[in-house]
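Values quoted throughout were computed directly from the atomic coordinates according to the rules given, and no laboratory measurement underlies them. Quick caveat, the model's predicted, so the values are computed rather than measured.
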Structure I
Amino acid sequence: MSIRRKIIDYSRGINLNHFWRLYRWQKKIDKGICHDILTFMLSRCAYRHGGYIGPDTVMKGIPELPHGLQGIFISRYAEIGENCRIYQNVTIGEVNRKAPKIGDNCLIGAGAVIVGDIRIGNQVKIGAGAVVSMDVPDNCTVVSQPVRILE
């Protein structure tokens, strides 16, 4: 990445390298005072960037966030697969302490809401503004309100 691109990303607030470094450290450390301090720092950093990622969220890889953490809320009980792309103002919420399990290579459009104890398959595309509260099979596209699944 060029220096010009790094400066632009930093000025826009979408340079999350430090955030993901804190996230990885927090996951490696067992429960204790160091874990609590890293969780606090991680929460403050996410707040500064305008989003929230729960401290117990399971991420198999680092998701691609083209607009940074702007308005993104990810429940602490959620599981997110590898190579996911999440746009701004997405909510991955919980119901009764159960949150979605999102597969690998998914795309979640701006303003989408995914809630409940559901499973989103691999290589699923969720359109902007869709509210998903039911299971979605692999290789599908979810659009509109009410939700329609296109295979």
Structure II
Amino acid sequence: MPSVETKSSEETVELGARLGRLLEPGDFVALVGELGAGKTQFAKGVALGLEVDPETPVTSPTYTILNVYQGRIPLYHFDLYRLQGADEVADLGFEEYFSGDGACVVEWAERLEDEVPEELLTVELSHRGEGRCVSFHAEGARPNAVLEALFPS
């Protein structure tokens, strides 16, 4: 599982942008980590990598749960912080986005429990001094290919 230390918000955004440049329709990125660990900064970077207009504010959709951004492909940015579990997600019908025409980035993805797609890239962010530790774990052929492109040997 590759890990990277970012020393600033800008570095976290840039790491997200590197990932965003590699994403294709149907890709699912699960962002996990404690409150304030940098999940939204990473998502901002993914949006930049997907060529979302840099003037578009990318914010945590905590109260709306889902923000959609148009770039070279749509970015479906979820924040499940306020949800209590997978049943609430199922009731909202978000699973149709999970393998659709865009890429999904889901903050607090652990709230999906067993409702996550079989193929996903999990990005775990944690505090490390003034910076962040960003760890990646891929499940499935496509996420593994993305991870290999992100961190070539």
Structure III
Amino acid sequence: MDRDRDETGRARNARARDALGRPLPPGSIGAARIPDDLDLPPEETLTYAQQLLDSGLAFNAHEVLEAAWKNGPEDERELWQGLAQLAVGITHIQRGNPKGARTLLRRASSRIGRSAAPYGIDAAGLVDFADGLLESLAADAPFSTEQLKPRLTNN
């Protein structure tokens, strides 16, 4: 079966997804998708991602942050990748996948902790947030929806 492709030949997945980013059966109506070509200024990226996180849409926030990682300057890529991985870690918690969550949260904590934090990004707070989620996962503690809403910036 041929994959969906954009005009440049890059693979795309047009399949509908649920609010947690899981593929739905063909022909299903899914949650709104983040455009593949999203390219926002950093402050707008952070605002949009925060709105999505606050709405419980960590998978969509990951897509917004991933676009910044892929489109941003080279010297900021590790930070944006870490932020995207934090959102994916939260997504794995929402989906009931603790192993995947632990893997992504460790990567996120490491990348965010090694990075400079422009645009008011609260790197130290986000590392603490990821580490706190890891501790809760280790204790097999349940999560409330409020516990899965990090604050990306100091603003």
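Set I, II, III, criterion Rg/Rh (Cα atoms, Kirkwood Rh), for residues 22-69 alone: the highest-scoring structure is III.
I, II, III: which one has relative contact order in percent (Cα under 8 Å, 6 or more apart), as calculated, at 13? The structure behind it is I.
When Cα extents along the principal axes in Å, for residues 30-101 alone is computed for each of I, II, III, which one produces 33, 27, 22? Write out the running numbers ahead of the final one.
Working: I: 33, 27, 22; II: 34, 29, 18; III: 34, 25, 19.
Answer by label: I.
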